[in-house]
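What follows is a group of structures, each given as structure tokens.
What follows is calculated from the coordinates using simple rules that are stated; it is not laboratory data. What you are looking at is a predicted structure, and each value in this text was computed from that prediction instead of being measured. Cβ atoms are built from the backbone, for glycine too; each structure is taken alone.
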Structure I
């Protein structure tokens, strides 16, 4: 299986990995087909993503997708974070092969759910 240089970079040097004590919202998702698991946690300050962390148990692509997604949302307003698409994530990852596409779905589902959770707390 071949991965883009961006995927390999995020896998080998993941950004924002780990726990986030005192998070304003946290979600834990498991991909129903492959079994990969992603936890996403966010702290918000002044309507912006102040801190974001993820933990993934899964394949190379899932670890890379979590890392890339956290870089994409860090520092953004919640409104801007809502505008991130799966295509944006795939472009930042340099693409994924069809066998790894589930990783982009897992990451984007986690983002969607955590933003909904934050919205419901307003």
Structure II
């Protein structure tokens, strides 16, 4: 069964162009080393009508402020073992270890990022 690394993060809207450029580079690297899919999605409908059900929204859980956007990202792998192999290659890629980029700040707040690995429970592509 496939495996997914998932991320939720907050990006200042004024840094979205910078974030997109960084994410496009990430997509190239992860796909180069074998990821099956790579998506970066910007929040659009963050207070959906759930038919009267009360649910936590992304703005609530991220403590979203004016001028910020929620980004939901995921990378798909064959398995957790495959994810670990791909990520090991990614971390050794020269572009991920460029000394000139070492002190470059991320275009988002790392303290408000959530990340985890997930086993796929249901897959409609099968």
Structure III
């Protein structure tokens, strides 16, 4: 791993998935936009599976949601290493979620404990 390394995932959410989310959440109301927890889950996927990957543990996460994420639009979630602290096995990452047009839906940072951190 090195500063500047990144991982991305692209995904869209449809009305049937919102119905399932609504049923699980117990709200009975279909969301008109992608709920924030589903966007946050895209970051969790990236951190746990892609970068840094298996064995990663969240220590801190700060997210700022700037606008609603439209249904049926392919969203791109991206995490990028902004700082490595190998002596403590810590990785700081900047996270963004954008639309195909480049509108930022969400941004923030994550601090994780990773098994293998190299500078």
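In this comparison of I, II, III, the computed figure 16.0, 51 for Rg and Dmax of the Cα atoms in Å is attributed to II. Computed over structures I, II, III, mean count of other Cβ atoms within 10 Å over residues 49-56 reaches its largest value in I. Tell me which of I, II, III gives -8500 when you compute helix-only ellipticity at 222 nm (-39500 (n - 2.57) for each DSSP H run of 4 or more, over all residues; to 500). Answer by label: II. Each of structures I, II, III was scored by mean count of other Cβ atoms within 10 Å over residues 57-64; the highest score is held by I. Structures I, II, III were shown, and distance in nm of label points 7 Å out along Cα→Cβ at positions 33 and 89 at 0.9 was computed from II.
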